[in-house]
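Trainee: What follows is a set of structures to go through.
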Structure P
């Protein structure tokens, strides 16, 4: 399977995790205030981590599948809006899974706002940029919520694994 197709599966599973975590945040006493929570003063808040997590999906759809998705240009003002956005991205993933990605050897070039520029193959892009960036921002969102005292743990992060759970042996 093409690495970009594998990435879409991973993105979808972990966006379900993000939605679950946001649901727990919405149900907490802190609720909407969590959108501005940070791990450290020089780090971006939860709302931005959510946006940057989903942006990695848009970028992958554009760079590895030849799409033209703009993504969100501002942080969401509510957890409900963030969850709706995650649902929209998951719908885009479902649609993209029916498409063929560009060749793994096709070149991807992109510039960052800080002036850095990169050129690499689609496979290198997915493996070395998109997946690590996605995981970084998702894990940072998890860490912000955990740091803020939300009662979450590994089972909340890896809930998608329940699809692989074996039935206990019968006695």
Structure Q
């Protein structure tokens, strides 16, 4: 009487494990690239959101719609002002969030919150994750100053497009 053994041999199991390890090793760079791409998308969204708020502040200041203690350039003195809001000076703003707390007066808020730089260390407050560029500084050598004309990433990394993240 013959006994029929069913199952896999040790060699077959080792071959399957080796093939799975090769496939996993080949997939890891693709997973890392996908994660990098998603963080870059988050960075672009955050930069757009902050820059849009800075521009809205500048337009409102130039039109005399806000009574802000803005610098001579008309840009906000810091990022926190965009979240805390500023007093309305006259007519209501178009397209901005107005928090009307006292009759006809109110405050205009340009950001609900300051977005974080996704490439910054997680322990920092959101406002400290950005490099600030003053109106008076050059684009090549951005420096902080009396106002916030632009923001940039402080990360030393380079994007998948080959451009350093701080130049985005």
Structure R
């Protein structure tokens, strides 16, 4: 019989889309205010993968990734998504989003994103929030699944996750990265 227990805390990873640099700075300030200091922030990169957001957010979208020093309980993912939804709502312009924020929790085994959209591979958590198993760790790297979004498959992002995983292992066990 398995003995239920709390999983180790995870690293909060947030990726967001934006086109306006004033909105970007405001969102970064809000994220730090809500989740504490960052220990990783990528440069904003192009987002050529879809035009899905163009009607709402405009063209020329940029993608940025942040991770935070303070580890989070894995069960906090719905609360985190609801908070990032509030940040999105504070940045509406004429009823349209100016930012799309995707929070996730990175463990040594996986990356799980939070979403409000149901789909066959997503597990309902609570309050309208689902867990999306996006990447799994195996054979020394995070690996995509058939439904993993294209921008989460990019080698640069997968490398960034490996750096974050090394930080997470140090935070858990004091194991220096190799």
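Every read-out reported here was derived from the displayed coordinates using simple, explicitly stated rules and does not represent laboratory data. Please read all numbers here as calculations on a predicted model, not as lab measurements. Cβ atoms are built from the backbone, for glycine too; each structure is taken alone.
Trainee: Looking just at distance in nm of label points 7 Å out along Cα→Cβ at positions 15 and 47, which of the labels P, Q, R belongs to the structure with the highest value?
Mentor: Values: P: 2.1; Q: 5.1; R: 1.0.
Comparing P, Q, R by distance in nm of label points 7 Å out along Cα→Cβ at positions 15 and 47, the maximum is at Q.
Trainee: Match the computed value 7.9 of distance in nm of label points 7 Å out along Cα→Cβ at positions 7 and 63 to one of the structures P, Q, R, and report its label. Present the calculation step by step, with values, prior to reporting the outcome.
Mentor: Values: P: 0.6; Q: 7.9; R: 2.2.
Answer by label: Q.
Trainee: Moving on. As an exercise: P(r) over Cα pairs in 10 Å bins from 0, in percent, calculated from one structure in P, Q, R, equals 10, 37, 32, 17, 4, 1, 0. Which structure is it? Walk me through the numbers before you get to the answer.
Mentor: Details: P: 10, 37, 32, 17, 4, 1, 0; Q: 9, 28, 23, 14, 8, 6, 5, 4, 2, 1, 0; R: 9, 37, 40, 12, 2, 0.
Derived from the structure labelled P.
Trainee: Quick one: Cα extents along the principal axes in Å, for residues 31-86 alone came out at 34, 23, 19 when computed from one of P, Q, R, so which one is it?
Mentor: Working: P: 37, 25, 13; Q: 49, 17, 16; R: 34, 23, 19.
Computed on structure R.
Trainee: To continue, here is another question. Upon calculation of helix-only ellipticity at 222 nm (-39500 (n - 2.57) for each DSSP H run of 4 or more, over all residues; to 500) from the atomic coordinates, which of the structures P, Q, R produces -9500?
Mentor: Values: P: -17000; Q: -12500; R: -9500.
Considering all the candidates, the number was obtained from R.
Trainee: Now, a different point. Quick check on the output: 22 is relative contact order in percent (Cα under 8 Å, 6 or more apart), derived from one of P, Q, R. Which one produced it? It would help to have the intermediate numbers written out before the result.
Mentor: Details: P: 34; Q: 18; R: 22.
Only structure R yields this read-out.
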